[in-house]
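Once you scroll down, you'll see the structures, which are given as structure tokens.
What follows is calculated from the coordinates using simple rules that are stated; it is not laboratory data. Fair warning: this is a prediction, and the values are worked out from it, not measured in the lab. Cβ atoms are built from the backbone, for glycine too; each structure is taken alone.
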Structure 1
Amino acid sequence: MRVAVGGFLHETNTFAAGHTSYADFATPDAWPGIVRGDEISPAVRGLNLPMAGFLAQAETLGFDLVTTIWASASPSGLVTQSAFESIVGELVGRLAVAGRVDAVFLDLHGAMVCEHVADGDGEIIRRVRKALGPEVTIVVVLDFHANITRLMVETADLLVTYRTYPHVDMEETGRRAAALLVDASSRPYKAFRKLPYLIPLHWQSTLAEPMASMMAIVKDAERAPSITSAALAAGFSLADFDECGPAVVVYGNDREAVDASADRLERAFLEREPAFAGELLEPSEALERARSVRGTVLLADTQDNPGAGATSDTVGVLRAMIEARVADAVIAVICDPEAAAAAHAAGEGADITIALGAKSGRSKEESVVATYRVERLGDGNFVGTGPFYSGCRMQLGPMAQLRIGGIRVVVSSRRQQAADREMLRHVGIDPASHRIIALKSSVHFRADFAPLAEQILIVVAPGENVADPERLGYSRLRRGVRIQPLGRAFEPRGGER
């Protein structure tokens, strides 16, 4: 088979200030910047990414590959019209000159919202379909947090989603998509079910109930000989548009069996709605509870998770740590290029008096002005070693470990979710030797840090990944969808939607 491949990934927090520009896609962080043609394979090789897995499996299967463009940016605000049109235009343009292809593989996220297009991913697939015609097979990998839309289901022949959160199976999902591509050319039957409630990120982990048993049902569905593939996406609730929320899609060669399987998954989701909730703590409450725990306590600073579009520079947890005079504690990673630059200018061992954090101004906080000891410096270039960021060539700019009392603060110059122990080791911190570890992450940190923990607490401090959906000003959801499990139903203002 002659197969074209491309990717364009963004998870859009429509409530986050600012926009995501072409430059944001061009700048590498944990993942590469924009890569094209023959640059794609070496750029993603060895990384936990769907494109890496697809390319590796495609080689085994003997596909004749046409590589186009791959682009990714950290979760953030609306994608600009200019960035979207430039990257999609290049993707479609490269496909148009590629000659005959039997199939296309697209590595997408599924929660992209643009200035001018609400369903960014559906629009990408639609344009590829329009350019190549109805006969070409289109297989798409989507993130576990995808907001799957009817347009995506109708225009793609097969949607394949990650099955883990933390996403330790991204590379594996790419391999799975390659193996399914041949069967997808036979145009399997599809069944699509959209769920009537949204799930905040911090309750979506597949390592815990109720999502763990949901994923077991998904895998069980595929054991039926008539079912080709079953996909579940938990949705990204910070994308305010009408088709936001969880969904299931089932594919197979028997229409009745496909519909029955989708119905079973939908019922399982509905039955588990009350279980998609948990405890949220203020920083001071979490620190007080941590005092009574003998082992290591992980604090998830979920609202400042840059992996959901937050700034990674809020200081609510740090301020609470200082006020509580905790010892043997770490907080990571505060993005503050000015503080990192000051630390590098002063050098290791120096004491510097600086205003740390809250530089973006979006959290309405004051920086923490204090004197910090510069314990260790780093250039921000290292390789991820944990299950989620495995093999990722991090480029976080100048980094520093600053100490204030018994608290060590990891500072970077670029935003990146604190989900890999190497982010701490790079500046001289052994996570296993600390009792309280605060991480700017919602769930991905569990992949590498959870084995250290006696207890994990979800903390609510300032940040744009708002944990309580009741505080969000939704305006574009579909009528009747519950904005959180067992929550109130959305009612649009000013008329019908």
Structure 2
Amino acid sequence: MSFTLAIVGRPNVGKSTLFNRLAGKKLALVDDTPGVTRDRRPGDAKLVDLHFQMIDTAGLEESGPDTLEGRMRAQTEAAIDEADIALFLVDAKMGITPADETLAKLLRKRGKKVVLVANKSEARGAESGLLDAYRLGLGEPCPISAEHGEGLLDLRDAIVDAVGEDVAFDDDEEDFDEAETDVDVYDDDFEDDEEELEIDTSKPLRVAVVGRPNAGKSTLINEFLGQDRLLTGPEAGITRDSISVEWEWNDRKIKMFDTAGMRKRARVQEKLEKLSVADALRAIRFAEVVVVVLDATIPFEKQDLHIADLIIKEGRACVIAINKWDLVENRQEHLKYLHEETRRLLPQVRGILAVPISGQMGNGLDKLMQAVIDTHKTWNRRIPTARLNRWLNITTAQHPPPAVSGRRLKLKYMTQVKSRPPGFMISCTRPDSLPTSYSRYLINKMREDFDMPAIPIRIHYRSGDNPFEGRRRRR
């Protein structure tokens, strides 16, 4: 990317709407409620022939540094310092407010290049607000409509004039269409029978951090990064957008997604919280490994189990992080209890790794990341067909399938059809009659014999083709 642009302004002027417009997809949450965005969110932007990095920010509000609004303001100021240029949005429909004047003084004080943008200029009576923007002393305002996509050509010219053509078009021959994609597409078809899929370590490992509100997800990620990158505090439900951050752990690139806390569905009533939960669910689908953060003082509530079950149904690899371990007394006894509860409450993923950590104190983070890497390798396992069929013959000989209606079921052939998560196909007689209990037996036996704990395993059954089907019977 040639330069970095921060989108700033007071609450509810359309910053996230413009962010989504420039990104070409709905990444940031948008609602009529002021103050939806809280964390600063990076993204790749395309404006006509310009490719650049942009940062969506929270609306600037005057408040003390210890309040939530004060911490949001600190995030906005950090985005301004990080960017090369600031895109200052004002509401042309409402006109200039004291909050706009305060932000204009802040931008002048920091000496940043500024492009003044008058959003919502398509509204009736917006001309007076557009003229009123001149008194900010930041040059000629550029009228646009972020919602309808009007005035973007003028915005492009204003950005080029502000940063200069040399900076604006310094692309370094990057392929933008590839860079803007948040989700990499992997091929699950294999031509060889290797024991383990060779993992492309050049691509970042996508890890989503999920859990109930106030479990310590954002604090955990900040400790990994070694900086206050994400907004944190004692208030529950601070995080709304799913924010991605990239860093390295032991020379391995990691792309970690912070998500909004997920409450019980019956308690989620507001539209904004529904959007936040939907964004968190999308992060789970795009992730490779999902870390479920539990509160060590109140672990394994019903919602925790529901979240874990959702991850398993999506086919993601799952690791449990037992946070706030520094608040626990009698740790050995409590850890033994948690491991027993894990085996009892999550039998569908036997051997799931539960790591005690303290996100605030920074304890146990290396063990947690090692568990993530190990689980990811298991999630990519590939077992040769010949070895699978030898195992199937031995397993069915030790414990044959049950007889249904007086006829014994036969399991003939087995092969792995996909990975991520491992999926297998077994050719058998009357697959619809195979009891679920026997299928669970096969899955649990595979976990033990092939060392595949903590990941979902899927086995599909189908009947073998009858070569004589469709032929007329001869006398």
From which structure (1, 2) was percent of Cα pairs over 26 Å apart, for residues 163-410 alone calculated, if the value obtained is 49?
-> 2
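Out of 1, 2, which has the highest value for distance in nm of label points 7 Å out along Cα→Cβ at positions 379 and 403? Each step should come with its number before you reach the end.
Working: 1: 2.6; 2: 4.5.
That would be structure 2.
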Value 1.6, calculated as distance in nm of label points 7 Å out along Cα→Cβ at positions 75 and 363 from one of 1, 2, is from structure 1
When distance in nm of label points 7 Å out along Cα→Cβ at positions 315 and 395 is calculated for each of the structures 1, 2, which structure yields the highest value?
-> 1
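Assign the value -10000, calculated as helix-only ellipticity at 222 nm (-39500 (n - 2.57) for each DSSP H run of 4 or more, over all residues; to 500), to the correct structure from 1, 2. Don't skip to the end; give the middle numbers.
Values: 1: -8000; 2: -10000.
Structure of origin is 2.
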Can you spot which of 1, 2 the value -0.60, -0.72, -0.84 was calculated from, given it is log10 I(q)/I(0) by the Debye sum over Cα atoms at q = 0.08, 0.09, 0.10 Å⁻¹?
-> 2
Structures 1, 2 compared on relative contact order in percent (Cα under 8 Å, 6 or more apart): the greatest is 1
